[in-house]
Structure P
Amino acid sequence: MSGTNRSCGVEKKCGACQLTNMDYERQLRFKQAKIVKLMGRCCRVGEIIGMDEPYGYRNKAQYAVRRVRGRVVTGVYQSATGGIAVTDTCYLNDARSNMIASTAARIVTQLHIEPYSEKGGKGVLRHILVRRANATGEYMVVLVCFADDLKHESELTRRLTEAFPEIKTIVLNISRSAKMTLGREQRVLFGSGYIEDVLLGKRFRISPRSFYQINPEQTERLYKTAIEFAGLRGGERIFDAYCGIGTIGICASDGSGSIIGVEQNGEAVRDARENAKINGIDNAEYIESDAAEYLRSAAENGEHIDVVFTDPPRAGCSMTFLKSLVKLSPETVVYVSCDPQTLARDLFFLTKNGYKVRRIQPVDMFPFTQHVECVVLLQKFQKKGD
């Protein structure tokens, strides 16, 4: 493991890396202690799975754009002030993504394309998103704009793709939010509108707004752990909650009987269905719905589920979801969490309502930040022989 920290020069202003004062080994010890303190009473916590090289891991990077002294620059958006920490060297981002973004900013300057200003209400380009498919080497560039009137878009597209042939698609996305978010309306300027990656031997199509884990090396370790915890013997009926583009369920499909994946993002559901086809999986069904409401309906209708995978957002699972899960009563629950605080809260509820925590495995998905991912195995509590 790398023990020497690198400096981009804007760490204090940026704030994205909260643990730059620690070498990587100390970060892992810090995160391990945090999980043990929060959940060590549930069962023994496994040793956190770290990275051999904890830099350049982000396969999705968002770059705010501003005009400074006559040229367009990129940087990290400061939500508190609306400004940016100007830098084209983020050591957590994929290095090629940094180069693509800085080159795009230079071309934007040359073509006199104006960044959007919230204060003045003028300009068009809000920010640039770059996604990388680790296994295939494909890149996607998303130009997030205030309106669909990006002048010189053909010339911008031509120059970018000539400079970086690995860019397989460029998309213009329209967002009127001041936050670094994507809007629902978009159009493809170049390519197919998606890139493809390979994860645990399965191929996945990734669209601009689809959720896909940002650290490919650690994602494989995370999903291997989740599938191992599920203990699939073949024939189980799996419910994949908050399924995104279907990654966990599809990776687990070889050992399952059938998969029901539920996701609220319609674009991700379309990708999940296509991903099932790409991988020749005919035992998976993907539904556009709220996971909590779908689970509540399934519980009320007395449906049988053997294994539930749940990978919720940082807010954790809703009370509707947890109560419905208890009512549905699957034998095994594999909880993938990106927030230890909400995970501890949800485990407290489940252990009070018929489940026992069997295994907890932390995975360091976000080196140099305070975040830590966990995989937890819960099984129905059996009074005899437990």
Structure Q
Amino acid sequence: MSGLVVRPLVAADRPASAALSAEAFASFPAGSLPETFPDPPAWRHPWGGFEPGPDGERLVARVFAHDYHSWWHGQALPTTGIAGVGVLPEDRGAGHLAPVLAAAVEEAARRGDLVSTLYPTAPGIYRSMGWEVVGSYDTVQLRTAELAGVRETDGTTVRRATAADLDSVQAVYDAWARVQNGPLTRTGPAFSLDDLLTDVHGTTLAVDPDEAVVGFCSWDRAGGYREDGRLDVHDLVALTADGFRALWASLATSAAVAPALRLRTSGLDPARLVLPGARWDVVERHPYMLRVGDVAGALTAARLHVPGLAAQVPFTVSGDRLGRAPATFVLHLDGDSPGTCAADDTASAADAVALTPQGLALLFAGAQPTGALRQLGHLTGPTTYDAVLDAVLGGRALHVRDYF
């Protein structure tokens, strides 16, 4: 590994990168790589690890770093989405991935990203580098006919979305996502609202008696129109219970031609809470991992605040394989305004709680309380501030709705 050269990929590297994708993800049939390779979009940053040899450099590992924002504690934080990770089969286990990931997240930090997330195929690899599983993106299957038992709404109706509704759809998504931890903002160059009209068979709106859009679902028809018929629901988001009920009831009308329904979801989906008892069978699960790269920056940008709660919480973070030096921080909470966090070398180590990078990810995501982190060995030291950390970082469900 000492001879590994890590650098951004350039146009000349695209055939080797595509070949690696073909082997890692079966993205192209063997021997049929694209003849031309388009420029990557500006929001995707490809990095590679190369081994020098007599015939020139050989690409052995690759990582894409995507520019996103995601919602954490009510704030849209600059986020690196790690994707397209691949290592040549013969070179796996040689330690090539860590330096490529390190370069990608370091450059992302220079761009201002505070956290990074990814969907792992092997969580243990990334866990050793500071990421931790904080949730999952699931596909669940229901019997469409069972949705007919959803209670009637009090005046909320449905209609098909048009181009004039796209801003309303984004507003519904924003209002839903802002109160969760984890969802991407779906803003910026990586996203287009037009996809709701062009990339799916339909997007259905839930509209309240005042004609306000209070929910939406985007869906495709799959299979045929007999036993193999299916509805694939990509999004089902609403801001009211009647909004969820109206959308479920609309989907139920396809039971005769689509006996099965698959929904992309996460966590304890509020959409499930209005169902009368339909089965909810997980057919596919993608774990979601988080890494807090800029500790002080992320905790400050999250604007943590519990009215009346004032505390100074010293803590350390150590054990980062990607090169972040152990440091002591203080989280400042005054009860009246958003909290701040800063590195503080003068803080007493004896008074500080100690977190692993994985423990910090779980705590920041609200995925595990301090008691569980202590049981797992991710939080040690005095228990003085456990209730404070639970109060200020807990209380939000973690949800994701986009796979990358």
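Each value in this text was obtained by applying a stated rule to the coordinates, not by laboratory testing. Bear in mind the structure is a predicted one, so any value in this text is a computation, not a measurement. Cβ atoms are built from the backbone, for glycine too; each structure is taken alone.
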Margin query: Ranked on FRET efficiency 1/(1 + (r/R0)^6) of positions 102 and 166 (r between Cβ atoms, R0 = 25 Å, to 0.05), which label among P, Q comes first with the largest value?
Written below: P
Check: Taking relative contact order in percent (Cα under 8 Å, 6 or more apart) for each of P, Q, which is largest?
Finding: Q
Item checked: With Kirkwood radius over Cα pairs in Å derived as 22.1, matching label from P, Q -> P
Checklist line | Source structure (of P, Q) for FRET efficiency 1/(1 + (r/R0)^6) of positions 70 and 302 (r between Cβ atoms, R0 = 25 Å, to 0.05), computed value 0.00 | finding: P
Next item on the list: Given a value of 0.9 for distance in nm of label points 7 Å out along Cα→Cβ at positions 46 and 86, point me to the structure among P, Q it was derived from.
Entry: Q
Checklist line | Structure from which -9000 was derived, helix-only ellipticity at 222 nm (-39500 (n - 2.57) for each DSSP H run of 4 or more, over all residues; to 500), options P, Q | finding: P
